[in-house]
Structure P
């Protein structure tokens with residue numbers, strides 16, 4: 001890990017850790033509401049650690065812009081719970097959902113490129129990839145809203161404020177996926193799918209996966 005990367009990561013983790021520890025303290029001494037930001041902060045740290053691990057272990061060359069976007073998504077959500085900004089500012093939920101949807105869309109874009117490049121049985125036309133990105137992001141948004149509804153029903157967490165709030169969230173999810181899909185469309189016009197997949201540095205990892213599958217197939 002290079003020096004500037006350490007200098008960037010340490011305050012990012014420190015900010016998430018502060019919100020998590022402070023929320024846990026407030027949860028135990030002041031109000032049970034802070035259980036949500038405490039748990040959210042802990043899960044956010046775990047979620048952000050995945051791309052960090054992949055990049056610095058050499059398993060995948062995760063682009064720094066994507067890592068920053070993932071960090072923004074989890075941090076905005078944690079801060080919204082911690083500082084009660086979801087309740088104070090109507091637009092905070094829209095910003096958080098748009099940012100999160102954009103991160104999910106980019107991850108789905110990269111996943112499709114990886115599958116298209118490394119799985120010989122799959123061949124996805126370039127013109128369909130942006131559409132698939134939008135559809136996957138919209139699907140993820142629906143699953144997220146359903147999960148919120150289930151949690152509200154079982155534990156009365158109050159994550160869904162109203163039907164209008166749910167619809168606004170889905171609109172932001174679709175908008176984030178559409179923006180990434182449009183950017184991806186123009187990106188693929190200038191870049192080759194295989195070239196981008198190789199730039200992620202997954203050749204060794206995918207080769208090990210393929211060898212593992214071959215060994216399993218040989219045992220059947």
Structure Q
């Protein structure tokens with residue numbers, strides 16, 4: 001582990017080389033205000049006191065960041081990446097890492113929830129529940145004309161589900177077609193029709209809507 005003295009010397013050398021490379025007063029002010037916090041693996045942690053944190057923006061511009069990154073690769077014995085935090089103590093860095101981890105975990109959960117909501121099986125599972133619930137509450141559902149009306153009204157929901165399924169990633173077209181086939185079969189069973197006839201009505205519905 002690098003000693004605090006060597007770490008400070010490394011930072012001073014980085015600052016010197018950046019200043020030699022470019023006359024940029026705002027960048028120089030940011031470098032002078034920044035404090036080296038630690039070197040963790042290949043991560044060089046630089047911090048600013050809260051009242052000076054606004055200066056960090058000068059290190060984050062694309063041009064300045066590229067310059068500093070180039071210098072980092074020349075002064076160190078291994079490739080380094082710079083992380084900028086608010087605060088100059090190890091406790092501030094630990095808090096920064098905890099926030100970053102919490103954000104990554106929240107993003108991961110959001111991605112999982114998105115996949116669950118937009119998975120083709122989940123989409124059509126929800127649709128199947130809606131079909132069953134509506135059919136259970138359909139008045140006079142023993143009459144063929146009521147079942148026919150239910151079928152026609154359900155085709156729009158089926159078409160909407162198909163559009164959502166098309167947006168699902170990481171699923172083959174064959175898998176999506178199979179899921180749609182199952183949904184059509186479930187709808188056919190509710191209205192007591194051969195699935196191929198329900199599929200035919202569905203294709204007619206889409207054709208008429210497109211024309």
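Which of the displayed structures (P, Q) returns the greatest value of distance in nm of label points 7 Å out along Cα→Cβ at positions 27 and 171 on calculation? Intermediate results must be reported in sequence, preceding the final value.
On the way: P: 3.3; Q: 5.0.
When distance in nm of label points 7 Å out along Cα→Cβ at positions 27 and 171 is computed for each of P, Q, structure Q gives the biggest number.
When distance in nm of label points 7 Å out along Cα→Cβ at positions 131 and 179 is compared over structures P, Q, which one is greatest? Don't skip to the end; give the middle numbers.
Values: P: 2.4; Q: 1.5.
For this comparison of distance in nm of label points 7 Å out along Cα→Cβ at positions 131 and 179, the top structure is P.
Out of P, Q, which structure matches -23500 when helix-only ellipticity at 222 nm (-39500 (n - 2.57) for each DSSP H run of 4 or more, over all residues; to 500) is calculated? If you can, show how the numbers build up before the last one.
On the way: P: -28000; Q: -23500.
Structure of origin is Q.
So distance in nm of label points 7 Å out along Cα→Cβ at positions 43 and 195, computed for just one structure, reads 5.1; which one of P, Q is that?
Working: P: 4.0; Q: 5.1.
It was calculated from structure Q.
For the read-out Rg/Rh (Cα atoms, Kirkwood Rh), a value of 1.01 was computed from one structure; give its label from P, Q. Write down the numbers at each step before the final one.
On the way: P: 1.01; Q: 1.36.
Answer for the origin of the read-out: P.
FRET efficiency 1/(1 + (r/R0)^6) of positions 139 and 163 (r between Cβ atoms, R0 = 25 Å, to 0.05) computed as 0.80: which structure among P, Q?
Numbers: P: 0.80; Q: 0.25.
Among P, Q, the structure yielding 0.80 for FRET efficiency 1/(1 + (r/R0)^6) of positions 139 and 163 (r between Cβ atoms, R0 = 25 Å, to 0.05) is P.
Computing distance in nm of label points 7 Å out along Cα→Cβ at positions 3 and 155 gives 4.4 for which of P, Q?
Working: P: 4.4; Q: 8.3.
Comparing all candidates, it corresponds to P.
Of structures P, Q, which gives 16.4 when mean count of other Cβ atoms within 10 Å over residues 123-130 is computed from the coordinates? Numbers along the way, then the final one.
Details: P: 13.8; Q: 16.4.
The correct label is Q.
Comparing P, Q, where is relative contact order in percent (Cα under 8 Å, 6 or more apart) highest? The partial results should precede the final answer.
Working: P: 20; Q: 15.
Max of relative contact order in percent (Cα under 8 Å, 6 or more apart): P.
Ranked on mean count of other Cβ atoms within 10 Å over residues 19-26, which label among P, Q comes first with the largest value?
Working: P: 17.4; Q: 11.6.
When mean count of other Cβ atoms within 10 Å over residues 19-26 is calculated for P, Q, structure P comes out on top.
Where does the value 2.5 come from, among P, Q, when distance in nm of label points 7 Å out along Cα→Cβ at positions 35 and 67 is the thing being computed? If you can, show how the numbers build up before the last one.
Details: P: 3.5; Q: 2.5.
Going label by label, the one that fits is Q.
Distance in nm of label points 7 Å out along Cα→Cβ at positions 83 and 147 computed as 2.4: which structure among P, Q?
On the way: P: 2.4; Q: 6.4.
Structure P accounts for this read-out.
No lab work stands behind these numbers, since they all come straight from the coordinates. Just so it is clear, the structure is predicted and the values come from calculations on it, not from any experiment. Cβ atoms are built from the backbone, for glycine too; each structure is taken alone.
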